[in-house]
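Presented below are the structures under discussion, each in the form of structure tokens.
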Structure 1
Amino acid sequence: MSFEFSSATVRRFAWASLVANAAIIVSGALVRLTGSGLGCPTWPRCSDESYVPHGELGIHGVIEFGNRLITFVVGIAAVLALIAIWKSVERTTFRMRLALFVALGVPLQAGIGGITVLTGLNPWIVGLHLVLSVVMVALAAWLVFDLSAIYGQVNSGTSRLSIAAYTVLCASIYLGTVVTGAGPHAGDSGALRNGLDPETWSKLHAWSVWIFVAMMVVLLWRVRTDPAQNRAIAVLVLSLAQGGIGYAQYFTGLPISLVILHLAGATVVLIAATWFLAATAKAETRTSARFVS
């Protein structure tokens with residue numbers, strides 16, 4: 001009789017993968033906001049002489065190297081989640097694909113991280129680095145939902161509107177990376193910016209958030225009799241709080257503490273929105289067929 005992981009263990013590994021992927025977004029922000037983006041000035045080594053930071057690199061080298069180490073934690077968590085699903089009664093084609101994509105994203109993300117260093121923190125590459133993390137968090141969040149929650153029973157119009165709202169949220173997050181690329185927190189004092197006007201792009205970012213909030217208000221009304229209602233409320237409340245943090249950081253000169261809180265908040269909103277999207281997904285968009293070995 002072959003060994004199988006229990007359902008509870010599978011869920012714990014899936015949660016660990018989600019938490020690890022969310023944590024590295026925050027740790028990456030800490031690297032940028034402390035000016036440690038080039039704390040290790042090369043890649044994959046930390047310096048030309050060593051894979052680990054030495055005295056000359058100072059605290060910035062330690063911070064950047066620490067972020068690189070978290071990548072291994074993310075990778076281990078992703079692989080364990082994949083193995084646990086594969087060797088359990090929870091195995092389905094859909095879940096295997098989600099877990100596999102998260103696991104494959106780790107080396108890809110590490111490579112893009114290396115390119116950001118080798119290009120001197122090119123703001124567009126830095127933005128791509130964050131976008132991939134967002135994708136991985138979304139996949140890991142859907143995996144947790146699929147293992148733990150109940151899908152709603154909404155009509156096709158609501159499902160399509162949910163997809164549209166999620167698309168707007170993703171666009172808003174991307175616009176946030178563009179604003180970052182135009183702003184003062186470059187990750188290193190010598191790093192180039194993207195040359196765009198921060199005020200203009202901040203307004204575009206804010207407008208996209210308000211469009212998302214308006215769409216969530218409509219969705220809240222449409223799912224008022226569905227189990228997804230509580231998830232819609234959570235997304236709406238979190239989005240309003242996140243918007244408040246965004247305005248606060250903008251009008252107070254982007255203090256590091258608020259910028260980190262804003263990015264962490266964006267990650268939480270993304271997870272909540274992914275769970276709402278999953279809850280309103282129509283049956284034809286997913287599969288629960290058992291994986292055939």
Structure 2
Amino acid sequence: MSRPMNDPGPHTPTAPSFELSPPRPGSPAPDALRERRTMSLPGGYPVDARIVTREIQLGPLSGISCTPPDAHGVLFHMHGGGFRLGSPARSQPFAATLAARLGCTVILPAYPLAPENPFPAALAGLRKALASVQADGPLVIGGDSAGGNLAVGLCLLGAAADALFLISPWLDLRVVSDGYDRSAATDRLFSRAMAIEARDMYLQGHPADDLLASPLLAPLDALPDSFVLAGGVEVLLDDSLAFAARLAAAGVDVECRIVPDMQHVAPTFGPDWPGAAAGLEAGIQFLKRQFARR
């Protein structure tokens with residue numbers, strides 16, 4: 001049966017009331033950032049000829065869908081990139097792999113990037129995009145890194161997700177975790193300095209303790225069944241551990257997997273990265289159980 005993605009359905013918890021702050025003007029992206037955006041390359045997954053990939057319109061946003069034969073259910077997944085980098089095109093090989101393994105449609109929305117579009121522009125656009133899609137079967141909302149932050153934010157705003165799927169989520173924009181120092185020498189992809197730069201471009205003076213900016217701090221009891229994956233060598237490990245602990249304390253069914261040698265968001269880059277295959281397999285098994293239940 002088809003239902004709108006913003007239809008709560010019989011099994012979805014009632015989320016607390018959150019309101020987005022009004023839209024704000026942004027600032028031009030620095031030349032160096034614009035150049036980095038052009039250097040974002042697709043991940044290293046093989047092409048699966050069974051998957052139909054196409055550009056789609058999602059309300060005010062564009063996006064990409066990856067659909068296998070006889071698709072059942074939808075994974076609505078936000079790419080990472082510190083709110084200022086990344087694109088559906090870069091994440092498409094990863095999404096196609098998920099679609100093939102899970103038998104579901106994977107949708108990658110092109111949300112507004114900072115600094116041109118500061119908080120809460122990404123969440124505002126994504127909420128409209130999500131409401132524009134029809135889910136034939138279960139709906140899972142997912143994201144990696146900053147995309148994980150946005151995924152949780154959508155659930156806090158009342159999105160009717162059957163499950164939440166997070167890879168190396170960045171959930172506390174205060175940038176206060178000891179993990180930034182403890183894993184500074186082992187995390188090859190993210191650091192305290194990068195986090196502060198990205199946070200400042202995204203928030204542009206908005207308080208970092210806003211619950212929709214730092215969902216680690218928000219009430220979590222209305223969230224759906226959740227999967228949280230993190231690497232043991234990444235600076236954001238503490239975000240995942242603290243979030244999983246808070247979910248469990250709130251009575252949410254949560255599976256938290258820590259892969260000791262996995263780098264930040266490694267599964268999105270390809271199976272040859274250390275820990276990527278093990279991390280991805282754990283996530284796929286969680287998602288298969290979720291789709292099979294509904």
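Coordinate-derived values only; no laboratory data. Owing to the predicted nature of the structure, the values given are computational and were not obtained by experimental measurement. Cβ atoms are built from the backbone, for glycine too; each structure is taken alone.
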One of 1, 2 was used to calculate helix-only ellipticity at 222 nm (-39500 (n - 2.57) for each DSSP H run of 4 or more, over all residues; to 500), giving -25000; which?
1
When mean count of other Cβ atoms within 10 Å over residues 22-29 is compared over structures 1, 2, which one is greatest?
1
Highest-scoring structure on percent of Cα pairs over 22 Å apart (candidates 1, 2) is 1
Calculated from one of 1, 2, distance in nm of label points 7 Å out along Cα→Cβ at positions 182 and 198 reads 1.9, and the structure in question is 2
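As an exercise: relative contact order in percent (Cα under 8 Å, 6 or more apart), calculated from one structure in 1, 2, equals 24. Which structure is it? Intermediate results must be reported in sequence, preceding the final value.
Numbers: 1: 24; 2: 20.
Derived from the structure labelled 1.
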Compare distance in nm of label points 7 Å out along Cα→Cβ at positions 54 and 134 across structures 1, 2 and report the one with the greatest value.
1
